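Got some structures for you, see below.
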Structure P
Amino acid sequence: MKITTKSEALNIVETAYLASLSSLLWVTLYYLPIGGALLRLILPLPMIMLHLRRGTKTALEGLLIQFLLLFVIMGPVRGTLFLFPYGILAFWLGWCWFREKSWRFSLSVGVIIGTLGFFFRVIALSTLVGDNLWVLITRASYGLIEKLIGLFNLSLYPSILSIQLGAILLIIFQEIVYVLTVHVVAYSLFPRFKLNIPDPPRLLNSLVDFNN
């Protein structure tokens, strides 16, 4: 392929660099037991940045490059896990902010993507390790419900349905916190790279000083 303009060269260089950076973050997150929370927060940012700088077509190319790179390095299952939800979530947030959609829209759909991605990871990892990881999640839900019952001194015994529902609510709450935090981090960080995203809702803007 012959490169004829500076814009084409920048598209190729930035796509390769940011896709490689995001891939490195995923490999580090997957294999190293340190800095997991921080790495999860910054993992979608390189591909979001690519979307905001170069547009939707280049962002799709970057996502494809990253998937192929991780597919080769980590194998079909572990490489695909990046897409669910981090890769798809990064593309979604990048598209929303590129189109200047509201936080309510990007956040609500982002939580759905994150929740579905969580269930996909549970199924995939359960297949890899040969054990049902959902059992661990339901145990955590049961422990939380049991503590709440003890805290309020209630004479109740949680049913299987309530335990399963509690596990799902815990997952949704976790994804709400995660996607909202990604919004906040991007909103405070991206202006330093001359990239802007839509302003947060008035409620969040009054609670958090994003300029500091």
Structure Q
Amino acid sequence: MTDAKQIDRLKKAFRVASAAWDRSAERTVPGEVACRAGCFGCCVGLFDISIPEAMLVREGVARLSGPDRDDVLRRARRIVEGTADAFPGDAASGLLDPERSEEADDDYFAVVADRACPMLELPSGRCRIYEERPITCRTYGFAWATDGAVFHPPCGLNLPGASAERQLETSIDLGSLDQAEDVAEALALELGLEPDRETTIPHAVLGTAFGSRPG
């Protein structure tokens, strides 16, 4: 299991992603960014996360109050059990199969596209583990770019009608996140985990590969 020092290393590394989002926001003008407290469209639909991100998610769940933690566990269980047949991996361990096909991957994430993240608190729309949230959560909203080209568009609510050039001007360069990824990979190796293995947020909470259930 991760200790306090390792968790602190992860949090510091992932703040690089948060800072990248802030730099993109600084390049916008009023009316271009809809992101605000309580806006949670980006919290609907699952995505894959790395093993170190999973450990940080579990740390966030473990520090929640009893009622919040119970609600997270209940909602995570409903997702994991309800989609087990489609999960391209071992649903009990929580690990996605590294050899899974792209088709199987796409099929599963299509199934869970309408599932709200268990960390989402309603009706407030806040993230219950905001300080421990994965990198995808920290960078969503603006376009993602690499090598000077956009490969993922911004949130549909942001930059309305913006040209491809404007999307690129305000994009997050994923190359700037190398530090966070390097720290995550190093931590995975320290923990005896395979750095290329992946999971999802609800599977990270319940999966046997990550130790005993939080709380």
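Work out mean count of other Cβ atoms within 10 Å over residues 56-63 for each of structures P, Q, then name the structure with the largest result.
On the way: P: 18.8; Q: 21.5.
Ranking P, Q on mean count of other Cβ atoms within 10 Å over residues 56-63, first place is Q.
Please state which of the structures P, Q yields -25000 when helix-only ellipticity at 222 nm (-39500 (n - 2.57) for each DSSP H run of 4 or more, over all residues; to 500) is computed from it.
The structure behind it is P.
Computing FRET efficiency 1/(1 + (r/R0)^6) of positions 40 and 192 (r between Cβ atoms, R0 = 30 Å, to 0.05) for each of P, Q, which one ends up highest?
Across P, Q, FRET efficiency 1/(1 + (r/R0)^6) of positions 40 and 192 (r between Cβ atoms, R0 = 30 Å, to 0.05) peaks for P.
Taking distance in nm of label points 7 Å out along Cα→Cβ at positions 16 and 72 as the quantity of interest, name the structure among P, Q where it is greatest. The partial results should precede the final answer.
Details: P: 1.2; Q: 2.5.
Going through P, Q one by one, distance in nm of label points 7 Å out along Cα→Cβ at positions 16 and 72 is largest in Q.
Computing mean projected area of the Cα convex hull in nm² gives 11.9 for which of P, Q?
On the way: P: 14.8; Q: 11.9.
Label of the source structure: Q.
Going by distance in nm of label points 7 Å out along Cα→Cβ at positions 8 and 136, which of structures P, Q comes out largest?
Top value of distance in nm of label points 7 Å out along Cα→Cβ at positions 8 and 136, among P, Q, belongs to structure P.
Suppose you compute relative contact order in percent (Cα under 8 Å, 6 or more apart) for every structure in P, Q: which one lands on 19? Let's see the in-between values first.
Values: P: 19; Q: 39.
It must be structure P, since only it matches.
We did not get these values from a lab; they are worked out from the coordinates using the rules stated. The shown structure was predicted, so the numbers you read here are calculated from the model rather than taken from an experiment. Cβ atoms are built from the backbone, for glycine too; each structure is taken alone.
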